[in-house]
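A short reminder: the numbers here are calculations on the coordinates, not readings from a lab. On a predicted model such as this, the values are computed, not experimentally measured, just so you know. Cβ atoms are built from the backbone, for glycine too; each structure is taken alone.
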Structure I
Amino acid sequence: MFDDRTEAGRRLANRLGSLAGRNILVFALPRGGVPVVAPIAERLSAPLDLVLVRKIGAPSQPELAIGAVTDGIEPECVFNQEIIRGLDVSQTEIDQISAREKTEIERRRALYLHNRPRVDARGRILIVVDDGIATGATMKVALKALKRHEPARMILAVPVASAEALADLKPLVDEVFCLESSAYFPGVGAFYRDFPQVSDAEVIALLDHLPRPRAAG
């Protein structure tokens, strides 16, 4: 049980301390991953960037994910073809919803990072952080997108994750740091004493006090 996201981040930072001084770049999945990643970035004196992921909802059932998209110069899209076929979603509908979510991602990046330049991740050690992993669907999209930057090494670091999701994600990274993994997983919030929704204002305040990355090459 963690007190809150900041305490979980400090404990993760202690586990990752041996990486200090390396060519590291830390990525967080907002919003919940930012309070966790802040102590890690400070401990490692590493610049921080965000990897934003948006669900692509079905036209008739917006809460039902038919895929997901990440930000980037060339956004990474992943789709569940079985659900798309079952709902008979057209390619035109998929393109329209995807374009809308890409626009929202860019809006959030500008809001959180004030249009600072994108990160130069090529050849660096990437540490990807969130406050926890339940199904792993969002993290899987994020990891696949970051792998396209050709990092030297990729590390997944989370306070808690379901055992099933962790097993599914391990092949996508070089190393995993997870403080608590459980086969019985009622939800990420069940492992925190204090687990409020993270506000945009909190994300912005944390990011403004952390090291900034260099512009992409």
Structure II
Amino acid sequence: MEIEEKIAGEIALSPKPGETLKKWREIFGFSESELAQALGVSPSVINDWEKGRRVPSTKNIKKIVKTFIEMDSSRGGAILNRYASVENSDAIFAMEELPTPVKAKRIVEAIDGKIVGYPEGINRDIYGYTVMDSVKTITSFGALDYLRIFGWSNQRALVFCGVKFGRSPMIAVRAQPIKPAMIIFHQPDRVDELAIKLAEVEKIPLVTTDLSLKKMLDALSALKR
């Protein structure tokens, strides 16, 4: 299964496989005890893996990921259904997961960003990012498509390109039940006061960047290494 290969590969190739394993466990919403019981091991083994005291073998990683999929399926497949992506849409420029959580502040630094709203949230963890065309996303995506731009977790940065003043994307985010952990406007003409106010109300850090699209994508991609 493509999903299993993606997750197993990310854990195995991560410079910190334990942290990456923990990230996926938390994305699927399982406790250490639940995972340990499903795998037939003690919770201390899971803890040792996640803390880096022991490294899971390739065989164990495959078993862990298979268990994630089976447990999620038994609960209705909420996480797997979210993975049904919109990556093939021409509205999406990039949609990536980060092997380990990255602080929002580090992303701001990487893209030479400027915080324009709710700076209090700049130390939260970011698990991934989705870069999209603002107009195409707002005008062509339905509610289900909106959920899918979050990939595996809503603890991600949504990057809106082609923004003039930022009012429309912030209103769109405001109207949805699931909120991102961070919003980035790529090369906006200026940021409307309403957009900043909505960022404060929703408690979402709002950031702008003037980097070219390629340089911004390269900077975001470099966070995966």
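Ranked on distance in nm of label points 7 Å out along Cα→Cβ at positions 46 and 206, which label among I, II comes first with the largest value? Write down the numbers at each step before the final one.
Details: I: 1.5; II: 4.0.
Once distance in nm of label points 7 Å out along Cα→Cβ at positions 46 and 206 is worked out for each structure, II has the highest.
With helix-only ellipticity at 222 nm (-39500 (n - 2.57) for each DSSP H run of 4 or more, over all residues; to 500) coming out at -14500, pick the structure among I, II it was computed from.
Details: I: -11500; II: -14500.
Source structure: II.
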Exercise. If distance in nm of label points 7 Å out along Cα→Cβ at positions 78 and 190 comes out at 4.3 when worked out from the coordinates, which of I, II was used?
Worked result: II
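Work out the source of 18 here, i.e. which of I, II gives that when relative contact order in percent (Cα under 8 Å, 6 or more apart) is computed. Intermediate values should be presented prior to the final figure.
Values: I: 27; II: 18.
Traced to structure II.
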